[in-house]
Structure P
Amino acid sequence: MKQRYLTHIPVRVLTALVVLAIFAVSCSKKNSTPTAEPFAKIGLYEYQSGIYKRIYMPVAAVGTQNVTNNSTELPEYAAFDTGSTGLTMDASGLIPASMITSSGFVFTGDSVVVNDITIIKGILTVKFGDAISNTTEYGNLAYATFTLGQPGDTQITTKRIPFFLYYKVVDEKGTVFKAHEADVFGVGSGVSYASSKIASPLSYFTSANNTISGFKLAAVDATGFTVTNGMLVKDMLTIGLVPSDLTSAGFIMHPLSSFSVGGYSDNISATITYNNTVVSSAQILFDTGTPAISVIEDPKATGVGALAVNSTVKITTNRGFTFLYTVGANGNLTSIQNPNNTNDYRSIFSLDFFINNQYLVDYQNHQIGLKNN
């Protein structure tokens, strides 16, 4: 998901040489610590189908295997997901089809290298969703470089990073997904539940001038979702943070908690008010990977289901960030659930939240910044 840019002083008299020498030394010391700047700014792709909205990270190459828009097997886009950690990619089109079966990858030894993609022996799983609706990816730990960005726009290449290479995806009903239907560019904090070696692909970027590891996501362009075939929004994602992002850019910072499994969590403590009902001590997640319907988990809810159109929802975090929205017929759709049914205590707010707000993740200091647009 991921530039800113000596002053010539004419010498008029020879007697000024000593003064100029001192001035030059002074300037040299002053400029010895360059201004911090982001690693890069990159465009993300917006797409909508019905009520479902997505933003995607364009992937141009994995290892030495190029990825193009014309490929019928390998779409160029992985869903940009603040609600999960780690990059997951279907193996189809990346390695020979003869190596891929419904029960795993075919190779001998502890690892294999194909198209400069290293696959490690041992089947792992990644699960998305909750007890009611979920998908499971089956695959292996792998390593490769990734070239990110839309051709014709800014493109950057990662270091050789760990990711999840999968051979099969099924939902809770056993339905098998099509190739690359579940590619995910997970940029959450912490590490993947599949392997502690896998973290956000954006966390591996480093740049000069002591830039802080993290990213900023600009408010999503609502007009981009009206385009049937989607739209590239340039510079939506800034990779690498500068000190002013954390202190004077208007973001309200929320320190994150660490757990024994998964590391740092992106959940934020908050109070949720929907209509006249208050859910105190809620744990909320702002999730670009949820394409349409926000879910409020209310442990006291006796009736569950969709909130009516024109219902109001207010979020107030423990750090004083507030956000108010109204449920519409085609946007800000919200459902009330009981965690005793879903086995998930988090209230999750969908991509619609990101249309009106800016979002920042500071991997280095383990915090999330929120800002009303």
Structure Q
Amino acid sequence: MMLVRSGGANFLMNFTSSYTSYYTKELGASNQILGYLSSVSALVSMIISMPAGWVSDRYNLKHVMGIGMAIQILMIALYAFAQNWVWILLAMVLNPFTMALMFRSQNVMISNSLLDTDRATGMGLRMITAQILGLLSPIPAAMLIEYFGGLSVEGIRPLYYFRLIGLTILYGYVYWKLMDVEPSIRVGKVNFLKDFREVFKDKKGLIPWIFVGGCGSLVWSTMQTFTIIWCVDVKGADAFTVGLMTTISTVAAIVFSLPSNRLADVKGRKYAFIITRPALWIWILIIVFAPHPSWLLVGWFFRGLGMSSSAYETIQVELVPAHQRGRWLGITNTFSALIRIFAPILGAYLYDSGLPALTFLVPLAVDSLIRTPLLMFKVPETLRKPS
């Protein structure tokens, strides 16, 4: 059921994912407002992450996931019927609840059902399933946008109608078929603070990992809102180019996923992460310096290669025992969300500055000079090889 959910949702998401920022801008949002919208979403995420993580360790994960799926359907409805950017603000307030309840439950269920020596590969196979189905979306999405009037509100809106109907059917089926996933039996009275202190007891690498995650939030949240806007407005990409970019990235992720994740299960999680990371740095450099829109297709190939490994997610869940993973993901996301409050605003100011390329070059420096070395030297390897 997790494969069905993630595969179907990814297929539907790829109809709209490349156009969300542009759609919001066409609804009247300025670059500054785009940054503030993401910051509001991150603020909500920071507030709810730890309580949601605690709930994930305490209650039936099927019920927790069901609430998250219902909230995502409501969120997409707000996009579909939006009359101005304020509707998008309401949707982005709901988005953290979906992430905290649905995606976190999914990650805990998947990671807990895989052996240590197969976990990266298993998570990678889930990603391949989702990516293959997602591969079917971008080109039809681009054709529909052109049919309904191009890169405009009325050209993009029908894609959200389609996604809303599809998610309602998909999530209804998944919840109907998904078995109950009860939490681990825990002895003693409910104690919220004690439960979180338990996560840090006698463990190495948790504090460095929190900073690694925070740096990652800074990198992605600074660029994310403005990447497609830059490609369209500055580099000259049209709807078909944007659709091809997503397709090429997906194909590259599928092709390299299995070998990169087997590498993580054989050589180590950190090794697999570090060996694929430079591909993302090449992608950022191509975004900035591409002399023609066709170069963006090359850039998104490297993006797919860089995103092909599940090593990062595998390290994160393996740093703590299975019965603590909901709380641990709540802790890491709280700190990351704190960074995501300010990063989109930073991105907006960089983009509106005289040197908008800094929106991408600053994150590149953080990722290559701070985040990757921190993970390499301060976070322990989590792969436990059989003796």
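No lab work stands behind these numbers, since they all come straight from the coordinates. Predicted model, so just to flag it, every value in this text is computed and none were measured. Cβ atoms are built from the backbone, for glycine too; each structure is taken alone.
Quick notes on this structure:
- Winner on FRET efficiency 1/(1 + (r/R0)^6) of positions 46 and 78 (r between Cβ atoms, R0 = 25 Å, to 0.05) once structures P, Q are ranked, highest first: P
- With log10 I(q)/I(0) by the Debye sum over Cα atoms at q = 0.07, 0.15, 0.18 Å⁻¹, for residues 38-245 alone derived as -0.20, -0.97, -1.39, matching label from P, Q: P
- When semi-axes √(5λ) of the Cα gyration tensor in Å, for residues 214-325 alone is computed for each of P, Q, the one that comes out at 29, 16, 11 is Q.
- Label whose coordinates, when distance in nm of label points 7 Å out along Cα→Cβ at positions 126 and 294 is calculated, return 2.6 (choices P, Q): P
- Read-out semi-axes √(5λ) of the Cα gyration tensor in Å, computed value 32, 24, 21, structure in P, Q: Q
- For -1500 (helix-only ellipticity at 222 nm (-39500 (n - 2.57) for each DSSP H run of 4 or more, over all residues; to 500), calculated) the corresponding structure among P, Q: P
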